[in-house]
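Following this line, the structures themselves.
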Structure I
Amino acid sequence: MDSTWTTFEARLRHRLTEPLPGPAAQRRFAPSPLRDAWAPELEPVTARRAAVLILLYPGSDGPVVPLTVRHSALPHHAGQVSLPGGAIDPGESAEAAALRELREELGVPAAVVRLLGPLSTLWVLVSNFVVHPFIGLTDRRPAFVVDPREVDALVEPPLAAICDPTRLGWTRRERGGHVIDYPYFDLSGHHVWGATGMILGELACLFDRDHAPPGRDR
């Protein structure tokens, strides 16, 4: 195994033993103004549970994070760029769900993934899911098999782009008759925002605690 990759894994494993950036980091990448009564760390009793996997593997420009463009016919977040993931089945652990969804969406078997640990949970108000993100590694790029029923395209940005402050910007959208400002990551020609942006924001803050969209209070 390449020594650079071994060093990266050891560094990331150690970082995950320390306090996570948590809700403070997630809020930096949330829309503005924030919704009333929303906080990323809330876990309403009515919320469903979901899990996503941040998979890292070595690439020519350092670690790579695969993302999916969600199928346009899906009931939630259709057409958006997301991490592989989905609802947790009854009796299933969050870790098992994240690995299962990775296999179902991208054809990556659980046996090749080393789970390093979780990031902070995130309550997604629009779909009423509490999302459990996990970080995993593989030692080489998987032979991806994309499920066309769930995924329109595979996007493979390097982690360096996610951690690059020049890739962060703002856009405006209408929500409930109001104009809302949304921070986004510009990754491989796609704007990544919303829940995925908040999760990737916390990931970037593992390496730079001050990472934030321009003009956002830290």
Structure II
Amino acid sequence: MEEKGAGLLFIISAPSGAGKTTLLRKVMEKLPGLHFSVSCTTRSPRANEKEGKDYHFVSPSVFREMVERDEFLERAEVLGNCYGTPLKNLNILESKGIDLILDIDTQGAKRVLEKTDRAILIYILPPSLESLRERLTKRGLDPPEMIRFRLANAKWDMEAARWYHYVVVNDQMEETVEELKAIIMAERCRKKKNALLEQKMRQWEEHHG
């Protein structure tokens, strides 16, 4: 029987308010075999967030202990709160051959690339900074000064996204879902092609020396 091998590792990044969470949920509903990597954070949960589904909410002391035990694939501090991707999530990818999605920022993506060269990086752009301002205002989660900070950070973040493999503009949600699906399916086909070529080459060597 053919071995599954390691799954694919997708890193999805976007400015806050670009619609990434909704986009990922819709894509995962339509594409089987995608596993969402649940990060740890020291911030408090928002009203619509659930423990173990959106984040693992931990205390600062627990987070520090995890850092000391080297349990994070990547970690970062944002606005006084700590975020980190548990290393065990990558181990799931390796052991079960499933495809893993990391929802992290460009800072975290750079740290992941220091540990593995297999990550496929996809950046989600808003149609414009003005549309991003409107989305941040309408969702009503942040005061005006925080919205200004997020917009300034978004401009810097977009510059950092130049080294991503793919950039997708989230203008019409359903169209963006289909585009992201197409990227994931194409990467799966490429993996399958590479595995098939390796298998055929081994068979050739076994039969022809």
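Every read-out reported here was derived from the displayed coordinates using simple, explicitly stated rules and does not represent laboratory data. Keep in mind that this is a model prediction, so the values were computed, not measured. Cβ atoms are built from the backbone, for glycine too; each structure is taken alone.
Can you tell which of I, II yields -7000 when helix-only ellipticity at 222 nm (-39500 (n - 2.57) for each DSSP H run of 4 or more, over all residues; to 500) is derived from it? Matching structure: I.
One of I, II was used to compute mean count of other Cβ atoms within 10 Å over residues 60-67, and the answer was 13.9. Which one was it? Let's see the in-between values first.
Values: I: 17.9; II: 13.9.
Working through the options, I get structure II.
Structures I, II were shown, and Cα Rg over 2.2 N^0.38 Å at 1.13 was computed from II.
When FRET efficiency 1/(1 + (r/R0)^6) of positions 52 and 164 (r between Cβ atoms, R0 = 30 Å, to 0.05) is computed for each of I, II, the one that comes out at 0.85 is I.
The value 0.60 for FRET efficiency 1/(1 + (r/R0)^6) of positions 108 and 196 (r between Cβ atoms, R0 = 35 Å, to 0.05) was derived from one model only; which of I, II is it?
Details: I: 1.00; II: 0.60.
This value belongs to structure II.
For which of I, II does FRET efficiency 1/(1 + (r/R0)^6) of positions 140 and 180 (r between Cβ atoms, R0 = 25 Å, to 0.05), calculated from the coordinates, equal 0.40? Write down the numbers at each step before the final one.
Working: I: 0.05; II: 0.40.
Matching structure: II.
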